Structure P
Amino acid sequence: MDAIIPLPAFRDNYIWLLRHGRNAVVVDPGDAAVVESHLAAQALSLAAILVTHHHADHIGGLAALLARHPVPVFGPATEAIAGVSHPVAEGDVVELPALGQRFTVLDVPGHTAGHVAYHAPGLLFCGDTLFSAGCGRLLGGSAEQLFASLQRLADLPDDTAVYCTHEYTLANLAFSRAVEPDNPARDRYAADCEARRARGEPTLPSSIGLERTVNPFLRVHEAGVIAAVARHTGQAPASPAECFAALRRWKDCF
């Protein structure tokens, strides 16, 4: 695979385009026009589409793309998504010969009940489950599911690049600062992200190793995060899962 390219869409989405030679695969194409423009400008051929979940900003471009490019579409088996030709679930392997690449499917419910991610050594396309310094809202799944999904992703190797689908990093870092005021690693990362955005660059991809140091939703075992949640709610959480649920509620109102 030659490159992974972010295609900005809507206000803060990224459609990820994976390129190998003149072949391309896109992840979560909410806007067909953005994809078509890049394919045409670079003389690329669309070979496949990967979908992580059913929300419109992730699948809105499917029908238009398929009308011009009758390609395989891989998507979560438990969500009803028009255009998905290859329903996938935990442990399935997605073969992408046009890229010389394969991905293993991970079930990561929480943001939605059927959300999936695509993982290969060093690569993670996680949709709206894990964001840099944050995580998705609960829009169909439960806090218990999302906690388990994030803990699973946190166990991936440190050098795994995290390709999430929204440019939420600076807002997430502001919440992280409220939860953990004294986190030098987070402050260094925030300064780097602010510089990137000032240059008009994405803050993504992140990495699993970095997220474990800056993302409060992956740090619910840390004493400082537990204490912050206790101060905010007036009650000490009884477990990391309870800490996570309280943290997610706090972020919803932040």
Structure Q
Amino acid sequence: MLLAFDVGNTNIVLGAYKGKKLLNSWRFATDKSKSSDEYGMLIHQLFEYEGLCIKDVEDVIISSVVPPIMYTLEHTSFKYFNKEAIVIGPGIKTGMNIKYDNPKQVGADRIVNAVAAYEKYGGPLVIVDFGTATTFCAISKKGEYLGGTIAPGIKISSEALFHHAAKLPRVELVKPGKVICKNTVNSMQSGMIYGYVGLVDYIVHRMKEELGCPNTKVIATGGLAGLIMSEAQTIDEIDKLLTLEGLRIIYDRNKA
């Protein structure tokens, strides 16, 4: 069994694979203050609840954009699974040519998403990942990682508005149904949701122009992908477990 960690700033998504089959996946909060023992016991409880055996874990692979948590997770892997974790970074075979000015600056999650999306859908592609930050990645027809755009995530944008505007409340991220709203809460929801839809559609439209292919497939992933896709005109498909699948593919390439 392969245990794959997708570590984001807000959540950790954990997946258990047997070969190419995803047995189960879990999502829990990223907590830099947790010890390796706390993470180990949490994973043990999740496995036990789903009827999985922790002794069946043969390898561990980690993609992380949170450097302070890496020592803890690597120690968790060594102590609870007796495995040295494979960490996405320099020296790992991805099978993808990265055309960034400095390839080391590309977030591990962006590369993992790109590997999975190209393997599943071919190219050219645009991948939109709705995480703490919203990232847009462009993949060429040949499977080259060309670069992309990074924007503030919708949740941190909402929190910034609440913290920096004295009279504005914290609001739930739901669609108000209208753009012309008659109260403050709905007005904020309209600005957040529909404003973000406009941001997504515009950036994707520009990326398609720069790729020179109006039929470029657009894949969305991340927790809030469904909320935006229901209004956006440019997203073709949601693949919420794209990063886990990318980790499984990269693991197979490195083991081979």
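Values in this text are rule-based calculations from the coordinates and carry no lab data. The shown structure was predicted, so the numbers you read here are calculated from the model rather than taken from an experiment. Cβ atoms are built from the backbone, for glycine too; each structure is taken alone.
For which of the structures P, Q does the calculation of Cα extents along the principal axes in Å, for residues 128-167 alone return 30, 23, 13? It traces back to P. Given a computed value of 23 for percent of Cα pairs over 34 Å apart, which structure among P, Q does it belong to? Source structure: Q.
Largest in distance in nm of label points 7 Å out along Cα→Cβ at positions 64 and 240 among the labelled structures P, Q is structure P.
Here mean count of other Cβ atoms within 10 Å over residues 104-111 was calculated and came to 18.6; which of the structures P, Q was it taken from? Checking each candidate, the match is Q.
Each of P, Q could give relative contact order in percent (Cα under 8 Å, 6 or more apart), but the derived value 18 comes from Q. Thinking of P, Q, which structure, once helix-only ellipticity at 222 nm (-39500 (n - 2.57) for each DSSP H run of 4 or more, over all residues; to 500) is computed, gives back -10500? The read-out comes from structure P.
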